[in-house]
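Each in structure tokens, the structures are laid out below.
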Structure I
Amino acid sequence: MSIIDAHHHVWDLAVRDQDWITGPEMAVLRRSFSVDDLRPSARAAAVTGTVLVQTVTVAAETPEMLALAASDPLVAAVVGWTDLTSPAVADEIARLRSGPGGAYLAGIRHQVQSEPDPDWLRRPEVIRGLRAVAAAGLCYDLVVLPHQIAAATYAAAAVPGLTLVLDHAGKPPIASGNVEPWAQAIRAFAARPNTVCKLSGLVTEAAPGGQPLAFAPFADVILGAFGAERLMFGSDWPVCLLACGYADVLGLARTLLAGLSDAERAAVFASTAARVYGLGTLAQVADGHQVSGGGSWLLPTKPSTRSSR
């Protein structure tokens, strides 16, 4: 079956710094990454399209990503950034959509995980901004820590016309093995019908050398809460390189989803992302019993920084 990678990044350090890439443990990421760097791994994995996601809260990044999507057939959609708290957020979204590659804008995201206020998503000005995102027909990607999921649930209830996409499953504490209270927060979030979750970013939340048994309880919670029709695969490349390679991320996902039916796996690996992000012809997923291109599910024993974007 074909695959849509619903979450990856690119950056060019010659254009702007990525100030979150600091310390020796992040050295593998301290270089530029382009779609051309991703392409061989994506081709080997039978990836037919990707969703390119913002990394920094810099307004200039989103038009650059949209122009890239317009010029590269691998990138099917962009999740960009704009200031949700600005009174002009609707005008800014309209400006982005009218510029080069604007038709590829599928969603907006903010680095909520970096906000010191756990209730940032409850703020009236943020809710107003989310309503503008919904009015534009876009999704909103959530990159939050477990203690911020409750506020995300509030936002989902406050803006029922908006699809909220939980990146990296809300960053579960896989390294500790403590499923609660993360699981309770996930179930409450998933109870809102306008929520979706990405099976992404898990490898950087695990301890070095993590095996499927470490991930399985968390995957079970995600699957039980959202079901395959509201779950989508994302590599979180190149951030995943802190723990393992692209094929290994896919191999882990394939292992965790082995108990699903062919139709359910097709949903997680392609059709959910195609539907949520409006990817048109990519919604037509090839039939098959196997997701090709997957590697080993055993993570290397090098240290993990448990970081994801």
Structure II
Amino acid sequence: MDEVLAAVEAGRPVNALMGTAALLLGSAIVVGGIPSFIPPGNLAAIVVGGVFIVFSIMIVNDILDLEADRVNAPWRPLPSGRLGVRLAWRLALTYTLLGLAATFLIEPMPETTFIALWFLALAHFYNFMGKKALIVGNIIVAFLTAFPLVYGVFIARHYLGPLWSSEDYLRVSIFWAMIFFSVLGREIAKGIVDVEGDRAAGSKTIANTYGESKAAALASSLYVTSIALSLLPPALGLVNIWYIAIILPVDTIVAAEAVRLIKSPARDTALSHKKRILILMLMSMIGLLVGSMKI
């Protein structure tokens, strides 16, 4: 049972579910409502496939980051010894095969499988090489995190056809950019937490190359960019009033987080910061969904 729990934990289920939620969000915001047009069987395959593919990516990441995590996150399944490396490789392969198998049940075919393979290839480029290149790895992670939003639009277009206006696509584009810049900021801030381990593992980050203060300043500027982008949809009349009611409080807290990070670019501050930002991102996704509904 301990190994089963460790296998699930290593897959980062919260990240996997948020990625799947972002995909469904992409479909929802472009049609202005819940994407009920997706057949239940297809929806189940999307969730299962998305979760397993993310699980496989995260486990490979943790295997390759084992030495760094012995310093940065010794409580995780692999560095703590709750999950062995050989078993982790087997799990990564199993999760990959299960995830790809699920894509064969998702319309449109074979495009969905090709997209999943491309997503896996880019993610593993990050795992094996990208993270060692200054900021390149951060950009890849931010892009991959925001990508499901675009794929959700692709799914909706398949079922419903090109029924939307340029305003709908503009709204999706702004939302994508908001997610991209906020995730990029969080990834750079995470480097402050992982300075020692990343340096030992040979990974280059803004924090271990230029210092924690510059990393905090850059992360905060990216948060501010995301906040500025979040003000465009209401200014352009692309969202309803509920968007403002949810997003403005989130923006205010994110701005406060940015100021706190700049004032104290220390490991403890960044560690608690990255957890709070994740919660704020989830709240933002709710705001994007509700704000896009045609009510």
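Bear in mind that the values in this text are calculations on the coordinates, not laboratory data. In this text the structure is predicted, and so the values were computed from the model without any measurement. Cβ atoms are built from the backbone, for glycine too; each structure is taken alone.
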helix-only ellipticity at 222 nm (-39500 (n - 2.57) for each DSSP H run of 4 or more, over all residues; to 500) gets -9500 when computed on, of labels I, II, structure I
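Name the one structure among I, II that Rg and Dmax of the Cα atoms in Å of 19.2, 54 was derived from.
Going label by label, the one that fits is II.
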Comparing Cα Rg over 2.2 N^0.38 Å, for residues 207-246 alone across structures I, II, the largest value goes to II
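Which one of I, II has distance in nm of label points 7 Å out along Cα→Cβ at positions 71 and 135, as calculated from the coordinates, equal to 3.4? Spell out each step's value before the answer.
Numbers: I: 3.4; II: 2.3.
So the calculation was done on I.
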With distance in nm of label points 7 Å out along Cα→Cβ at positions 47 and 255 computed for every candidate in I, II, 2.0 is reproduced by structure I
